[in-house]
Structure I
Amino acid sequence: MELDLAPARRLLDPASLASCGLCPRRCGANRAAGERGACGAASTLRLARAALHMWEEPPISGDAGSGTIFFSGCPLKCVYCQNHEISTGNFGIEVPPERLVEIMLELQDQGALNINLVTATHYAHLLPQALADARRRGLSIPVVYNTSGYERVEAIRELEGLVDIWLTDFKYASSRLGSELSHVPDYPQVAAAALAEMASQVERAGGQASRPDGTWTRGIIVRHLVLPGHADDSCRVLDQIWDAAGDVPVSVMNQYTPNAAMRAAGGLLSRAVTSQEYEQVLNHADDLGFTTIFWQEGGAVDESFTPPFDTTGVLVRADAGSGTLRAEKEDAS
C-alpha cells in the first residue's frame with residue numbers, strides 16, 4: 001500500500017529542523033546546522049538497537065515478537081530513566097534515513113508482528129518519507145508509535161494514517177512531579193491532549209482491530225509506570241486517562257528499578273514499588289471501569305524488560321560503513 005504524502009505535514013517537514021519545535025519543549029535549536037536540541041539530537045539520525053522484542057504487552061509482542069527500533073536521545077530527562085545510555089548519553093550509530101527503511105524491512109523478514117518505533121519524537125520529521133518508502137518496498141505490518149506521551153498534538157495529527165498502534169505513556173498527574181522527575185512541568189496537560197488525539201484517531205480508523213491470534217493491527221495502549229511512594233499520583237493519572245480518552249486499554253507496570261543515581265540519592269525512588277502500592281493502583285483502575293488492564297505479576301524487575309543497547313541490527317553487517325557509522329556515547333548537554 002502506497003502512502004499519500006500530498007497533505008501538508010508542516011511540523012514534520014524536515015525544514016522545521018532549522019528551528020526545531022518537534023517536541024513540546026520547542027527549544028528552537030537549529031538542528032539542521034548541527035546544533036543539539038533539548039533531546040540531545042542534531043541533524044543526523046542515530047539508532048541504538050533494532051531487534052525482535054518479546055516483552056511488550058501481549059497484543060504487541062505475541063509469540064513472534066515486536067520489531068523494535070530504539071532511537072537515540074529523548075525530549076524528557078527522567079532522573080530515574082532505565083534507558084539512560086541512549087536517552088541522555090545519546091549512545092547509538094549514525095545512519096542515513098535510507099537505512100531506517102531497510103531496518104523496517106529486515107525486521108519484517110525476521111517475522112516481526114509490527115514495526116515498533118521507540119522514542120521517535122525528535123525524529124518524527126523523517127517518518128512520513130521513511131514509512132512511505134518502506135510501504136512501497138513491501139512493508140505490510142502495522143506501525144507502533146512507542147512514546148513517553150510528551151508529544152505535541154500537532155505532531156500526532158500529522159502522523160495520522162502513518163501510525164496503526166499508539167503505545168503511549170502517561171507518567172504523572174502532578175505538574176510538580178513532572179518538573180522534579182522529568183524537567184517538564186507541563187507534562188500532565190500535554191500528555192492528556194496528545195492522548196485524546198491518539199484515541200480519536202483510533203476511533204476514526206474504525207477502532208481496535210486484531211488478527212485471529214489476538215495480536216493487534218490497530219489500537220491504543222496507555223502505559224503507566226507506578227513509582228515508589230507515589231501511588232496516589234498514579235491513581236490520579238488513571239483519572240486523567242479516563243477523562244481524556246475514556247475506556248482505553250491501560251497497562252499498569254510495577255517494573256520500576258532504581259538506577260545508580262537513585263540508589264545513591266536515597267529517598268523514595270531508591271527502592272522498588274511495594275505490592276501494596278501496586279495493588280492500590282490496580283484496584284483504582286478496576287474501580288474506574290477500565291475494561292482492559294494489563295498488569296505484571298511477581299517482582300517484575302527483570303533484565304528482559306530493558307534490552308541491551310549494543311547496536312544490534314543497526315548496521316547491515318559488522319564491517320559495514322565507514323568512519324561516519326560509529327557507535328559512541330555523546331555528551332548531550
Structure II
Amino acid sequence: MVLIEGLPDAVAIRCLARVPFTLFPKLEVVSRSWREAVLSTELYKAREEVKSRENLLCVCAFDPENVWQIYDPTRDLWITLPILPSKVRNLAHFGVVSTGGKLFVLGGGSDAVDPYTGDQDGSFATNEVWAYDPLIRRWSQRAAMIVPRTMFACCVLNGKILVAGGFTTCRKSISKAEIYDPDKDIWVSIPDLHHTHNSGCTGLVIGGEVHVVHKGLTTVQVLTKDGWRVYEHSWVQGPMTVVNGSLYVMSHGLIYKQDQESRKVVISASEFKRRIGFAMMGFRDDIYVIGGVIGPEGWNWDIKKMSDVDVLTLGNERPVWQKAASMTRCRGTILGCAELRI
C-alpha cells in the first residue's frame with residue numbers, strides 16, 4: 001500500500017519527515033502504512049536529511065507523580081509522555097540528560113512519605129537507568145549504574161553520559177564517578193572526585209569540560225585528561241544553567257552571566273524570589289524558568305503549585321522576559337528537565 005497516491009514511498013517519507021514531532025500521533029491514525037512509516041527508522045533518517053530535526057523541552061514535575069511532558073516551542077504546546085515504569089514511588093533527585101535522540105532518567109530515590117506515619121519510603125537511592133525512545137514512544141530499562149546514587153552530577157560529554165558524586169543507599173556522600181556509552185549499553189568507572197560534601201551537586205559542561213559544583217562550596221571540580229582538578233571560584237550561589245557555552249546564575253532576584261572570575265547582571269528576576277522548587281533551564285538560545293511552588297505567607301496559608309513557563313530571550317540586544325504556554329499536566333516542584341533533539 002503506497003503512502004501518498006502518485007508519489008514514490010521514498011519521496012512520501014521525506015514529506016512526512018517535515019511534519020512536527022508533536023503531530024506524529026495524528027499521522028499514525030491515518031492508515032496502517034502511515035503508522036508504520038511514523039514508527040520507522042527511515043523517517044528519522046529523512047528528518048536529518050531534510051534538516052527538519054527539532055529541539056524539544058522535556059519536563060517532569062512532582063505533581064502528578066513522575067509524569068513527563070514535552071514542549072514544542074515552534075507550536076507553543078505541550079504533549080504528555082507514557083508513564084515512566086519505575087517501581088520506585090515518587091522518584092525524585094534523579095539525573096536526566098538527552099543524547100542520541102533519547103531521553104535518559106538515571107538513579108534517584110523515593111520522595112514518598114506514608115501519610116499516616118510520616119515514614120519515608122525505603123528506596124533512598126537506586127541505580128536504575130531508563131531511556132525514552134521517541135521513535136517507538138516507549139520507555140525501556142538500560143544497564144544499571146555501578147553505584148546507586150541520588151542528588152548527583154549528571155551531564156553529557158561527547159555523546160556519553162557522565163555521573164559523579166551524590167549520595168548512595170546508606171545516605172552517605174560519595175566521590176565515585178562513572179561514564180555510560182549508550183551505543184554499547186555499558187558503564188565504566190572513571191577517577192573519583194577529589195572530595196564530597198553533605199549537599200547535592202550539579203554537573204555542567206562549560207568549554208567542553210565537565211564541571212561539578214557542590215551547593216555551598218567555593219570550589220569547582222573539573223574533569224581534565226589527567227583526572228579531576230579542583231579550582232577556587234567566586235561564583236554566586238543559586239540555580240545555574242549553561243546557554244551557548246556561557247554560565248548563567250539566578251541569585252538574589254537577578255540573573256547573572258558568570259565568567260571565570262567576573263560576572264555581570266543580565267536582567268532582574270525579582271518575580272521568582274517568592275517561588276521555590278522551580279527549574280532554570282538553558283533551552284535553545286534562551287533561559288526557561290519552569291513551574292515551582294509559592295508557599296504560604298502572611299494570612300494566606302495556601303500553597304500554590306505553578307505550571308507557568310517564563311522565557312528569557314537572550315538573543316536580543318536587551319534580554320526580555322516572555323511567557324510560553326503553561327504546562328498542561330505538570331505543576332509544582334520540578335524534578336528534572338532536559339533538551340531533546342529529535
Structure III
Amino acid sequence: MALTPSPLAYVPFVSVENMMKLVHRVGVETFLKELADRIEDDFRRWPLFDKTPRVAAHSADGVIELMPTSDGETYGFKYVNGHPKNMKDGLQTVTAFGLLASVETGYPVLLSEMTVLTALRTAAMSAMAARHLAPDNARVMAMIGNGAQAEFQALGMKAVCGIDTVRLWDIDRRATDKVVRNLEGSGLTVVACASAEEAMEGAQIVTTCTADKQFATILTDNMVGAGVHLNAVGGDCPGKTELHRDILARSTIFVEYPEQTRIEGEIQQLDPDHPVTELWQVITGDAPGRTGPDQLTLFDSVGFAVEDFSALTYVRDKLEGTDLFDKLDLLADPDDPRDLFGMLQRAAP
C-alpha cells in the first residue's frame with residue numbers, strides 16, 4: 001500500500017526556477033548587497049567555522065569539488081564542477097548545488113540549486129573584499145573575461161562599492177557584446193574595449209575572470225599601475241592562473257584560506273611562505289587592509305565554503321513566508337526508527 005511521508009521526510013528544495021524568482025523578488029542589486037553583508041558577518045565569526053580545503057577530483061577535462069563547513073549549529077556543503085571545455089558544447093562551465101543540515105540531528109534542512117547562486121555569491125564576495133581593499137571613491141572597473149560571471153561582478157561592484165563605469169574585454173568579442181546587451185539599462189556606463197590594455201585605462205578596480213584551465217598571463221606587470229585593486233577570480237585550481245608573477249611580487253595579497261589558496265590561487269606561483277593576509281582579519285580589524293593611495297592590493301579569490309554557507313543561509317532566511325520552494329521527499333522517516341525494513345515492506349504495491 002502507498003504510504004504518506006511524514007513531515008520530517010520533506011526537505012525544502014529551491015529549483016533554478018524558484019531561485020530566479022527569489023532573486024527578482026528581492027532585486028538583483030539588493031540581493032548582491034545583502035549577500036555581501038551576510039558573507040562579511042560570517043567572516044567576522046571566522047574562527048567558529050570548521051575549515052578545510054575543498055575536496056577536489058581533477059581530470060584532464062576539469063574538476064569536481066565538494067566544499068564543506070559548519071559553524072557548530074548548521075552544516076553546509078556545495079557540490080561544484082569546473083569544466084572549461086563545456087562551453088564549446090553549449091554547456092555551463094560551472095554547475096552547482098548545495099545543502100544545509102542541522103548539526104544536532106544531522107537532518108538536511110535545505111537543498112538548493114547553486115549554479116545561479118554561486119554566480120551571485122562570487123560577485124558578492126568580490127564586492128565585499130573590494131569594499132575593504134579598493135581605493136577610496138573607486139568608480140571605474142575593468143572586467144577582463146566576459147563570460148557567465150561578468151554581469152554579476154559588475155552589478156555587485158555597483159551595488160556594494162558604487163562603481164559607475166565598467167570597461168570590458170574578452171578574447172571573444174561575442175562575449176563582450178553579450179555583457180553590453182545585458183547591462184543596458186543597469187545605470188552603468190559600459191565600454192567595450194578592443195584589448196585588455198584599453199580596458200585597464202583609468203580603472204581603479206580590475207577583475208579578471210577567465211576560464212581556461214592552464215597557466216596563463218592575462219595581465220602583465222606593465223599593465224597594472226600603482227593604487228589599483230586587483231580582484232583575481234579565474235585562477236581557482238592547481239595549474240590555472242591569470243596574473244604574471246611580477247604583479248604578485250609588488251602586491252599586498254589578501255586571501256580567504258591560505259591552505260587552499262596556496263594550492264589553487266595566483267599565489268601558487270610564489271614560495272609557500274610568501275606573506276599573505278587573511279581577509280577575515282582585515283574585516284575584524286586584526287590586520288590592515290589598504291594602507292595608502294599608491295598601494296597595489298590583490299584579492300586572490302578562489303572561493304571558500306564559508307561563502308557558500310553564507311549564501312545558503314541567506315536563501316534559507318529569504319524563503320520564509322514565500323512559496324518559492326518545493327517539498328522534496330528526501331528522508332526516510334519510519335514511525336519506529338529501528339524499523340526501516342518494516343516501512344519498506346508496508347510500501348509494497
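Read the figures in this text as sums done on the coordinates, not as results from a lab. The structure presented is a predicted model; accordingly, all values stated were derived computationally and were not measured. Cβ atoms are built from the backbone, for glycine too; each structure is taken alone.
Structure notes:
- Given 33, 24, 23 for semi-axes √(5λ) of the Cα gyration tensor in Å, calculated: source structure among I, II, III: II
- Parent structure of the calculated result 22, given that relative contact order in percent (Cα under 8 Å, 6 or more apart) is the read-out and I, II, III the choices: III
- Top of I, II, III by mean count of other Cβ atoms within 10 Å over residues 102-109, largest first: II
- At a computed 1.00 (FRET efficiency 1/(1 + (r/R0)^6) of positions 14 and 310 (r between Cβ atoms, R0 = 35 Å, to 0.05)), which of I, II, III: III
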